[in-house]
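**Student:** Read through the structures below before going on.
Each reported figure results from applying straightforward, stated rules to the coordinates on display, with no laboratory input. Please read all numbers here as calculations on a predicted model, not as lab measurements. Cβ atoms are built from the backbone, for glycine too; each structure is taken alone.
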Structure 1
């Protein structure tokens, strides 16, 4: 009779465990919430199998307790004990430091490959009992069930992270498309004036900006600029600068006034946390004048009468001080054709395998060799050289190029 009862009890426990596994599998397949899985896990171990005490730690940027029961108020603020990290297989608790070792008997680690995902600590409420504890009696099943639950929770986290990554990627692609709209798409390409630009963002969006704005048939305002930093924050500030410039041009074409107002806008929006370098120029093909202010930007390279010069005059970076120090507005009078190459520091910060920087002399050499070519071809030649120069190194920053070529006007 006793044997029959024992066999019946064993079969009952086996059925209970099988039904529990089926119930858990169903919950996972129906994408039950993490809280639902943990409630089911606790119900199976505590109410159906009689495991008296349990603590489950899971890793998500840090080790945290995601389930506990059967323990007193001393565990209201339970902390993970680093000694657990030394445990790679099921074993009884051997370390003596901390409260966990005083209240629990067994540790069940859950690993994926070489990475620990969770630790389960098991014990009985009445540790004076002489009979085999439920935690030990059902240990193989507890290990199996814990692995299933923890892996399911981990998969849910990974799925959520993948959705978030996909969302971020989609938002960045949208931001990239929006940023492309800020750049001019049509440039003068006539017998007398040719303009071209190229932009290589270091990330999907960046803080470099160029523009070429037609005021009338013979006057143009143009710029190239760079916000400190990279990514979305720099791109947002740069989009604001673009909107500011286009708005201000409706009221004034005075370069000094434009720089003063842009400086105010940078300070208002960036709160001295980001700065702007900008080269702002005005080209008048009728008076044959190029007027400019260089506000802390890499000096554009001017090739005129077979000589190179750098356009450096202007003022400091924008966004540093509310009152700009002395500002120089420089006027260049030309009497024959010239080429002007404006660029951002991503170009000259490019390093080769010997950690040598791409120099202005390198750029001048390419410009001189391709001076008879159109600006777009010259830009391509400069970027091709930079690609060859860096080798396996990545570009360190965004790169923007704006090249202007004024042809012989028959002076």
Structure 2
């Protein structure tokens, strides 16, 4: 019987996460297989029990590809009955060689970060460079994406600082000046900014200019126009939320969701992910597609914002941040916080199904355009499943980072 077949149930469970809207049978299969896998856990032995526990925590389709590879190598090694020693050795060598490259990249980025000295000059901002690199490693881990990976890490690290400026430090007048300076994108615009903002502003302009210089004679320079426009869109969304906060305005749930699609940062990162890829021609069509925030990017962005809000809204309330989607839903519909969170979790599931639908569509755009959005959504599961694993990167986040960037696989 299937109810006693752990491997069969595990396959059914994993497959159910590829469902799209309307596939109710797969939704039922997900609940059925989850229930019976949990009941079988105490009867399973290693390595199958480890595989089942890991899948119940994070299904393969929603996991970080690099972490999933690390986990499976250990499971494969523990299976004495079927493992091939040559394949195992090759997998370990491949993992360790790639880990060495990632360490070199992180070392380079760390020197850049220390040279700017964000931690001293902007002590109010989160100092999370390693976590930023880990986040982008979830988008691209292959050696051929090294240049784009380093560029995206620098961008997301600066965006995190800008987010903190808008959330917790800047006055409304200062934020207006910064938003205007970003819109101008000129060195002289920094003259209007306070000293602490100049640090962040110059760092951002320098990173984009550095990438632009690397792309000379490689890619059409128009791609950097899109990179800048995506950043401008993010900062505008931050400013909207800042104005709401300072005016003590609680937006409707729909207003909140619409703006937070952009303020999640994912539409910006989806554009930056297409900049500088050396194994494909970056065309104006690809960049026009990404900057328009198509369905898959919007779904990934909503997963980012809504997942974040569900896990962090109480902390943000205590800190006095702008209203989260949870608070907006509670106020608009007069329900409890628990009911609002359940509703929002249901919306997240719908967005996951929308991502699946976009990828499974036989007429979809090139997969290389789509995969960054899928991988960005996956990183929300990895980082926010048990709270804000980015801001408070102890526990599982720390262990996961160590498994990818610190601890090599024993040969």
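**Student:** To test your reading of the models, identify which of 1, 2 gives 0.05 for FRET efficiency 1/(1 + (r/R0)^6) of positions 27 and 379 (r between Cβ atoms, R0 = 35 Å, to 0.05) when calculated.
**Tutor:** Values: 1: 0.05; 2: 0.90.
Derived from the structure labelled 1.
**Student:** Upon calculation of FRET efficiency 1/(1 + (r/R0)^6) of positions 195 and 347 (r between Cβ atoms, R0 = 35 Å, to 0.05) from the atomic coordinates, which of the structures 1, 2 produces 1.00?
**Tutor:** Considering all the candidates, the number was obtained from 1.
**Student:** So if we calculate relative contact order in percent (Cα under 8 Å, 6 or more apart) for every structure here (1, 2), which label has the highest result?
**Tutor:** Result for relative contact order in percent (Cα under 8 Å, 6 or more apart) over 1, 2: largest is 2.
**Student:** Among the shown structures 1, 2, from which was the value -12000 of helix-only ellipticity at 222 nm (-39500 (n - 2.57) for each DSSP H run of 4 or more, over all residues; to 500) calculated?
**Tutor:** Checking each candidate, the match is 1.
**Student:** With Cα Rg over 2.2 N^0.38 Å coming out at 1.59, pick the structure among 1, 2 it was computed from.
**Tutor:** Computing Cα Rg over 2.2 N^0.38 Å on every structure in 1, 2 gives 1.59 only for 1.
**Student:** Still on this structure, please answer the following. Taking distance in nm of label points 7 Å out along Cα→Cβ at positions 51 and 315 as the quantity of interest, name the structure among 1, 2 where it is greatest.
**Tutor:** When distance in nm of label points 7 Å out along Cα→Cβ at positions 51 and 315 is computed for each of 1, 2, structure 1 gives the biggest number.
**Student:** For mean count of other Cβ atoms within 10 Å over residues 267-274, find whichever of 1, 2 sits highest and give me its label.
**Tutor:** That would be structure 2.
**Student:** Taking Rg and Dmax of the Cα atoms in Å, for residues 259-386 alone from the coordinates of each of 1, 2, which one would give 16.0, 51?
**Tutor:** Answer by label: 2.
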